[in-house]
Structure P
């Protein structure tokens, strides 16, 4: 599984959604429940204090004596309640409660309010509630008696209830998270399976398997994508099939025409050879016409031969006849046969042996050197080297080099960089044939520009050709 793939993103999204939702709901419920529990405890304790204080009327004469304070403290105390009654510098009840009564709480009680405060006593939560006693005057008026009564009760049961709520909230959140992960896995499986199938089919289609299809399930968006892919693949298969048929027809036509032209060309070449011997003695326009006919006949012969060679590559009929040869001797022989030995600066060390097809090596060298002599500038240099299981042959000229827009197409068939050369003696197939012969050997042929100017063609061939 990829670090941040679709499965991971789905799991993360589902988990975050559930965690946030569970935390929000559980947190809100926890806060509300805690508030209700504490409020109920406070209200109940305050009600008990008020009820007990009401039952103590009348209090008796003021200022109260110790007996009155003790009676009030006794009435307010209970099994779960501690009490403390204060009047001026007198007190009665649990003196330990003094530490629980804050100045703020006492000020509110002295102001005539029933007030409460939650405090911590030795690590235990406590609730302290206080009230002020009043006395009823003969005229029906009330006034403060100066007596303050406080009761305290433990909040441990409420704290335990709140802790249980928190624990349940965490448990619900954990269960929801596990459920979300399971749901996310199911959703990821349902989403990723068609996506994975689509990716595999697209990969097969890109690799050339035009029959690649995917099964369509349901009627959702993914099913729509699957149908679109299948329709696209079917259309592509039809168009590619049509293009292949047309290409095969075109290649067959070229091959047939080329072979049909060989017979009349053989007769024309024989006539041209005879005419060439007499051309020098023909006067004026007749001599120029004869020489033009001879040149065009030779050009047409080369073009037909090149087309036949290309058709062999296209039909897969081109085969190697490798021999163990001294590469320098094969290259030097190719130069010598064509009379180029004096026009090329050669660095051809002897003793570099390789198993290659001498005839096809001759075709490569002839096309590379001929191209450099025709379209580059002298001197043309040729350098042979070896490195491990590979041999390298570099052909360099001193011309203007190849334009950047030409480099990607230099080995294309019939491609000519200069439109003014459309009627040049070349067929536009020489470099393409050289490239095909290099590929047939299991090697490469590349073109570039040298730092000093001029074009550089680099041929790399393995020492041993693997034949099927």
Structure Q
């Protein structure tokens, strides 16, 4: 039997006339027992309250994974006690990435437990041999999360990898693995493990046809970090993108090259997105880094009643919007033309600064006139064909200048003249001004 003070919450195993914490008389009452839905006894206790001013901040401990691009996306490495979710298409390299991380950390005497409910021990052993990574990490091939966690508590690892969250289950729930309740409760259980035991947990999530992680949306709300591994299997390169990060920048990307030895961080990532052909170059900001990207377009006579509008790596709706602006405001005729737009390297671009480059490569292909070399196009296009400023234009110009570009078309409202750029800056108010510079 236990007692607690009604005034300050002080607990004692025996009744006291006066509370030694706050000094109140006759404030102790018996601590009542409550039962949960399963009939288990739970003690009643007041929630603990603290002032933020009294909390002492501690520096976050980060674990380096040996993959520089992966550490960059996370903001400097894995934060201990964090819950990380990684999603991606089947066969894109999620298991390969995590096997490399497990091998590197185990080489540094960091305990790692790799749980795979989809692969056997022999399959994982073959992958480890192919990647030539350290083998001194623990492996569990099971789907019962309760049994897995009992083993994990005996090992006491620093890192736990679950591949994947949709295949493990809690036996006390009646639903099948992968169901909404199973995924939610399994994620909650692993979250408590991470926060209470100080174990970093990495979850692998399956991807739906819509390109999002399968299961309830609460899965992304629960975790600390959400990463997506993207890329085209044929090209060999992969992009790791952070869409949620409580410990670092959001929308940061890491670029890898898939080889026989696994995923290799690619420092010269611009080589993937600049092909050197006749396309329009623009600069996007991904997280904290500027990246030069090439947009290519093919405009050809259509033989269909409804001309095609196809975009790879660019929003098709935004493409249709830009075509409508060029037709209405500048008088170009795309009505009987098939249009194909592609972002070089397979990168998916959402930055509005790509508008001007897409528009110029469309006009170039329609008129069959090449765009000038060593020229970059930066700017969002409004519905009246005006050029609207985008964020961090000085950073984009500095990156273009570093890569040897000589001219830059930017919105007129942008003030960058005092910054001492060597690149020739050509501010324009509308798309028509850019066309006069280039095509007349």
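Each reported figure results from applying straightforward, stated rules to the coordinates on display, with no laboratory input. Keep in mind that what you see is a predicted model, and the values were worked out from it rather than measured. Cβ atoms are built from the backbone, for glycine too; each structure is taken alone.
Remarks
- Looking across P, Q, the calculation of distance in nm of label points 7 Å out along Cα→Cβ at positions 200 and 320 that yields 3.7 traces back to P.
- Test item: distance in nm of label points 7 Å out along Cα→Cβ at positions 144 and 296 calculated as 13.2, pick one of P, Q: P
- Each of P, Q could give Cα extents along the principal axes in Å, but the derived value 164, 52, 45 comes from P.
- helix-only ellipticity at 222 nm (-39500 (n - 2.57) for each DSSP H run of 4 or more, over all residues; to 500) derived as -8000 - corresponding label from P, Q: Q
- Structure with the greatest value (metric distance in nm of label points 7 Å out along Cα→Cβ at positions 248 and 304, set P, Q): Q
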